[in-house]
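Quick heads-up: structures coming right below.
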Structure 1
Amino acid sequence: MTVSGRPPVPDPLTLEGWVSVLAALEAGRRPVAAVYLQAGKEVRQAGRIAAAARARGLQPQMLPAAELDALAQGRSHGGVLAQAGERTFQTLDELTAAAPDGFFAMLYGVEDPYNYGQAIRALYAAGAHGLVVPERNWDTALNVVARASAGASEYMPTARAAPEAAIQHFKAQGFRAAGTAKARGATPLYAADLRGPLLLLIGGEKRGLGAAAQALCDLQLTIPYGREFRGELDVTSSVAALAFEVMRQRMAG
């Protein structure tokens, strides 16, 4: 089904749940062809969703529960669905031009869509101005990412680039590049000066950052633990610790 007078989105993606649908509508980073609400159900944030849809030139359509279920991939949509297209990405130039003294992060080697979404959620909450990710189609796991990030994956300005190219770009714009590392001699997080223009590179749990990317970093960071602990923090916990320390330092001036 599509909205009358509006051409369908090629191979539409289905967004499920009010958080994901509202984020896609408000962020405006992907085309949205149709918004559906369940008839006879008190849908959370229905008024805000309808207003955001109308601002995008859409009229929400009321569908019976059985029709919504047929469109959905699961049963946790809460009475809200949307059909959307692929998101648009910023260029590296656009990111740095929007926040020349900003805090940006690059997620490198994160494979699990839930961890990816949770990491974006922490970065967005900590005030990161944008995100850089390697070339990958995360829309194949759109609903997992959108839900895990509480919609932050839609709101966050994001560019796609290879790690080395991203580091070189940011450094040419006066940013320092700080990478997470297990190497001996890495600076403990709370002893590092993370103020000013910063690109924070965070590797995945299995592979960390590649050697080429590490070699380009100005600073290598490690998260100190409060006791001897052989288990490592997962990527989402690590991102939260790193991002909020950057926020704390930036707020303190």
Structure 2
Amino acid sequence: MSADTSVQEYVEMQPRIAWRRHILRWLIRNIPFRMLKLTITGTENIPDDGPAILMMNHISSLDPGLCMGAVTNRFVVPMTKIENTESPISAFAVWWWGSYTVNRGEIDRKALNNSIELLKSGQLILIAPEGTRQKNGLAPPKDGMVFIATKADAVIIPAAISGAIGWTEKWKKFQRPEIHVNFGRAFKFKMDGRTRIPRDELSAMTEEAMYQLALAVTDKSMRGVYSDVSKATTNHIEFV
């Protein structure tokens, strides 16, 4: 998505670029996926339509591509850092798939609006709530993902990746990294008819969502600050 594309134009272009996404997803599944020992579970938790968010833990540069290739019942629309448009190869991939960018060092209103409007149009978007890669396991996120989800009344599906750390080193040794992509139970936030959620409640929703992501991470050593899943509560969420 270019900087001068309006939010409405971007939403309206989604059906027109489906053919490009078909091609790239086929390439992802038939080239890099074959170079991995890849296990994908929980795809039955991804709804076929309607506003939805893949809430992804972020441990390697492979993560977005893993989710984009693993989901086959619809297309994933990823939010990606603006830095990915600075090199010709990654910029081409961002453009070809039709990803949208975010400036991570500020409150990026356009990225927020893109996310909300994409969801309202029935898309499945990909967000890493922690923002940056966390090689030591899950870390506390900001409330942006929850804010977006509540504004669009979206379903959230935990997208938990295990085993992707160090994949380049293994490839260099002609080894196939063993990676597991697991999609956890889908849920929504309890809105009770409200359109505005207080900040303290947004934070509580964020904590409950992160524990659902932790439960979906199959490598328990990578659950980070959410390792004690006995603390997981469902006061603000309901499973769908």
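Taken together, the values in this text are just the output of simple stated rules run on the coordinates, not laboratory data. In this text the structure is predicted, and so the values were computed from the model without any measurement. Cβ atoms are built from the backbone, for glycine too; each structure is taken alone.
For which of the structures 1, 2 does the calculation of distance in nm of label points 7 Å out along Cα→Cβ at positions 72 and 200 return 3.5? Working through the options, I get structure 1. Comparison across structures 1, 2 (criterion: FRET efficiency 1/(1 + (r/R0)^6) of positions 56 and 208 (r between Cβ atoms, R0 = 25 Å, to 0.05)) gives the highest value for 2.
Structures compared: 1, 2; top value of mean count of other Cβ atoms within 10 Å over residues 88-95, i.e. the largest, recorded for 1.
Structures 1, 2 were shown, and Cα extents along the principal axes in Å at 61, 39, 33 was computed from 1. Taking FRET efficiency 1/(1 + (r/R0)^6) of positions 80 and 112 (r between Cβ atoms, R0 = 30 Å, to 0.05) as the criterion, the largest value within structures 1, 2 is that of 2. When volume of the Cα convex hull per residue in Å³, for residues 64-183 alone is computed for each of 1, 2, the one that comes out at 118 is 1.
A value of 14.9 was derived for mean count of other Cβ atoms within 10 Å over residues 32-39; which structure in 1, 2 was it taken from? The value was obtained from structure 2. In this comparison of 1, 2, the computed figure 25 for relative contact order in percent (Cα under 8 Å, 6 or more apart) is attributed to 2.
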